[in-house]
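J.: Please find the structures below.
What follows draws every value from the coordinates through simple rules; no lab data is involved. Values in this document were obtained by computation on a predicted structure and should not be read as measured data. Cβ atoms are built from the backbone, for glycine too; each structure is taken alone.
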Structure P
């Protein structure tokens, strides 16, 4: 069970009571709707009204557009949401991840190459200040992957580099910068870690080959660092972690029922929740591809 008084929520007794009372007053359909993010297909108010009032969504992502259009869209999402919604953006490298006229600052690999955590902090602060100004409240960032394989084109410029220590420090600094914007949340990605397989995890099998010991020293250390710094959410990736999954559950058959993290209780529950102690929200992305 989620502990609303612990990291990353730290809710007061009054806030916890609001959550409990709100859940008690919801219908089953409303509870189910809160489990889903929708990639919106239109910015028209009538569409947004129908979407939120029919499906009771917990959150939205959206296609790009100018800031003024995104701001109006986001205003309408909250206007018609019975419960305030998460509105997420891909502000990995600039405010242009929130709207077309946002400010591009620098890709993760460029920020990492400076070896200066202040730049990662400034990135997280500034890009999400722009996002917050148009009504977003969650970044699908930072990219906490480690780029071991230069044949991997999915995160080649998005990751902070190939050194776990640097990735951990830069990711944590981005998180702290984003949190300078009150009420703004971050979902680090892509758990349990991209950067080894050359294949694109959105559309094909992607495997993280590390042993449990090696994973703990690298990807695990990156995520543990952010969790201790108050990471709000983690985006599960469509990435297999076979050695760890089999260590947790020896009955798994790699050629038969080995699942990507997004469908793996061994990875998303036993490893993430129980071993790493993550108490925040778990989300996924690109499930419609």
Structure Q
């Protein structure tokens, strides 16, 4: 008799455990579906804003004969086969920021990279947290936006100027920056150029390093105590590169760094140096 009672108790316990497991599974599925819906909603909102921005902005090409256009003269000899010679003949882009700043006064510039979907404005505020969870119009959005490090000068005159964004799976923000690690991107040398436009200056930057790395902050240094310190830093970036761009960095160069997530524990990082500019 006691044996039968024990069996009934055990059966009830099993039923309760199964019920609890089922409830937990249902809750987890519901939570996951909610997160997917929110992620899609945020992504759709970003795409809507990008579409609205494209209608607002007037992007023109800068005449290479413009007397304000300056080539950053290299201190080292550059071989004739190096694409640098083609890059310096590329047109700069010039963006009218009036309407952008009407939407968001913190609009700091525009970034454009061949072979990616990256072709939109970046912002800058007083910290590096706000635009991780806010869109261009400052609405809450987990997709965030592209933003310049708050420590950097707005005219990009620091030795290392850093722009961040989420690496979204829907290819918005810096979601396509990881393409720069693929042969499809690396086999086209026309991609090794970044065009920027800010209210202060239009500029062209030549890529010299691309890699993914476990999350670290050692590439996020802004300024340097000496030329030697900067050269050692630049060498570290070049040595890390997954591809040899055959591009050197000297003590007078200014660097642009793009940083995004590769996965939860790694980052995709791209570095370029200033080769051409036009004061506005």
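J.: Matching task: 1, 5, 11, 15, 16, 15, 11, 7, 4, 3, 2, 2, 2, 2, 2, 1, 1, 0, 0, 0, 0 is the computed value of P(r) over Cα pairs in 5 Å bins from 0, in percent. Pick the structure from P, Q.
T.: The read-out comes from structure Q.
J.: If semi-axes √(5λ) of the Cα gyration tensor in Å, for residues 149-212 alone computes to 25, 13, 11, which of P, Q did it come from? Intermediate results must be reported in sequence, preceding the final value.
T.: Details: P: 25, 13, 11; Q: 23, 16, 11.
Checking each candidate, the match is P.
J.: Comparing mean count of other Cβ atoms within 10 Å over residues 85-92 across P, Q, which structure shows the greatest value?
T.: Largest value of mean count of other Cβ atoms within 10 Å over residues 85-92: P.
J.: From which structure (P, Q) was volume of the Cα convex hull per residue in Å³, for residues 13-100 alone calculated, if the value obtained is 226?
T.: Q
J.: Out of P, Q, which structure matches 14 when relative contact order in percent (Cα under 8 Å, 6 or more apart) is calculated?
T.: Computing relative contact order in percent (Cα under 8 Å, 6 or more apart) on every structure in P, Q gives 14 only for P.
J.: Work out the source of 19.4 here, i.e. which of P, Q gives that when mean count of other Cβ atoms within 10 Å over residues 69-76 is computed.
T.: P
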